[in-house]
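K.L.:
Following this line, the structures themselves.
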Structure I
Amino acid sequence: MANHHNIIVVEDDFDFRESMVEYLALAGIEVTGVSSALEFYNAITRQEYQIVVLDIGLPDQNGLVLAEFIRKNTNMRIVILTAQSSLDSKITAYRSGADIYMVKPIDFSELAASLQSLLGRIDANEASVAPSQPQAAPAPPKAAEPGWSLSRNDCILHSPQGSEVSLTSKEFDLLEKLASSPNAVVERQDLLKALDYDNDEFGNKALDALVHRLRRKKDDLDLRIPLKTMHGVGYSFAGPIAIV
């Protein structure tokens, strides 16, 4: 994206919001997550955002009311997220100011593509009204990104910058399974089998908790572990990784 843009996600489901923010960040989008209308109002007093991804069912205000406020008082584009798929719900959302209407469960790759399309239109609109500027020289090509490595001998994950994170056996098993198919989504049932978890409610909760703990280990690193969620499908490791 040519210009620097910021996106805010307003979603009260913590795990869903964290997964969404994680995916969008890995897709190269500057994104902030908040859990309520109040947090949204506070956030926009501190920073300018170009797009809001907005859940309708917020705990403190109807998302459609918030969408109307956004449309009347800001220049933000609006992406509505909801479990309601009826035509009446869509019409109401578009009348409230929605640019895009997406029904949960959503595919994060589709969301990222929709946001990048909106950002492209914002850039095009800005370029059409901005005075012409001398074209900058093309940037030199970037060096290849260093990869992650997973050490079997001592159950340690090494970041590209050289940081080390000790892993439990289950954390290692999960990363080893994901590393066998880097950048590809590994389905939940395959991960459950690799971890020796039952394919039931308890096994699935244990898998999600394991991923959550790994994400929280970012404080031990100089960057976050790039675990990517495909909502309702599985997980992937979004980066080069080798098992050593």
Structure II
Amino acid sequence: MTKYKIKYLQEAGSTNDYMKKLMSDRQIEEGTVILADYQNSGRGRGKNSWYSGRGLNLTFSVLLLPGIHATNFFYLTEILSLTIVDFLNSYRIKACIKWPNDIYVGDDKIAGILIENIIMGNKIVKSIAGVGINVNEENFPEDIPNPTSMKIITQKTFIKDALMDILFDKFDLRYKQLISGDMESMHNEYNHHLYKRGILSEYSQKKNTFQAVLKEVRPSGEIVLVTKNNSENTYLFGEIELILNKT
């Protein structure tokens, strides 16, 4: 996929929701992008929201028609995550992936992903991939615990249109990797870039906390943690949460 058709919006509730409304009204092509200067109801995973100052950052959704087996759904998260890592690395910003789909620089969050799939039979026929990247933001609300942006890190102001071209060049390479079936090397790269991998960290499960080392993430999206007594356990999204040391 090399053609992208970008629809610019000054404001939207959520670009994923706008894309779904567009899809319900008419047939739209793969590569359609909804790019908003401002989202007044930006969404993250679960019930989380996504903050973005007006006109400062990249907040968009892209329609994909992957046609992959439904059991391979997590590979879509992997290619989006790796795309953003590749993109930031091109600006000498060393990024990593906080399972399952947040992008970090050091201990600070710079980007997030929200993917919503439409499944027919056993195939993912359509995916709406929502992406938020903090670009020129400098002042975040106090209730956001650990945000950062490209401008904070580099002390440079970026032109968003130019960033989109570079970002989608990176995405094309990753998407072709997925469609060609090169999933093993892609999955290995995802694991290589994991935040806190191999480091003893604190996690919470319901009201309990425990320490463990992140061993890997499986192709199914489950995280594998090894406790101090060498017990190996797997968890799905939402079952555990990494406890961040906020300063």
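Just so it is clear, none of the values below were taken in a lab; they were calculated from the coordinates. Keep in mind it's a predicted model, so treat the numbers as computed, not measured. Cβ atoms are built from the backbone, for glycine too; each structure is taken alone.
K.L.:
One of I, II was used to compute distance in nm of label points 7 Å out along Cα→Cβ at positions 124 and 148, and the answer was 3.6. Which one was it?
P.N.:
Of the options listed, only I reproduces it.
K.L.:
Comparing FRET efficiency 1/(1 + (r/R0)^6) of positions 76 and 172 (r between Cβ atoms, R0 = 25 Å, to 0.05) across structures I, II, which is largest?
P.N.:
Looking at the calculated values, the largest one is II.
K.L.:
Work out mean count of other Cβ atoms within 10 Å over residues 100-107 for each of structures I, II, then name the structure with the largest result.
P.N.:
II
K.L.:
Ok, one more. If P(r) over Cα pairs in 10 Å bins from 0, in percent computes to 7, 31, 37, 21, 4, 0, which of I, II did it come from?
P.N.:
That value comes from structure II.
K.L.:
Turning to a different aspect of this structure: For volume of the Cα convex hull per residue in Å³, for residues 108-179 alone, which structure out of I, II has the highest calculated value?
P.N.:
Sorting by volume of the Cα convex hull per residue in Å³, for residues 108-179 alone in descending order puts I first.
K.L.:
Follow-up. Match the computed value -8000 of helix-only ellipticity at 222 nm (-39500 (n - 2.57) for each DSSP H run of 4 or more, over all residues; to 500) to one of the structures I, II, and report its label.
P.N.:
Of the structures listed, the value fits II.
K.L.:
Comparing distance in nm of label points 7 Å out along Cα→Cβ at positions 68 and 116 across I, II, which is largest?
P.N.:
I
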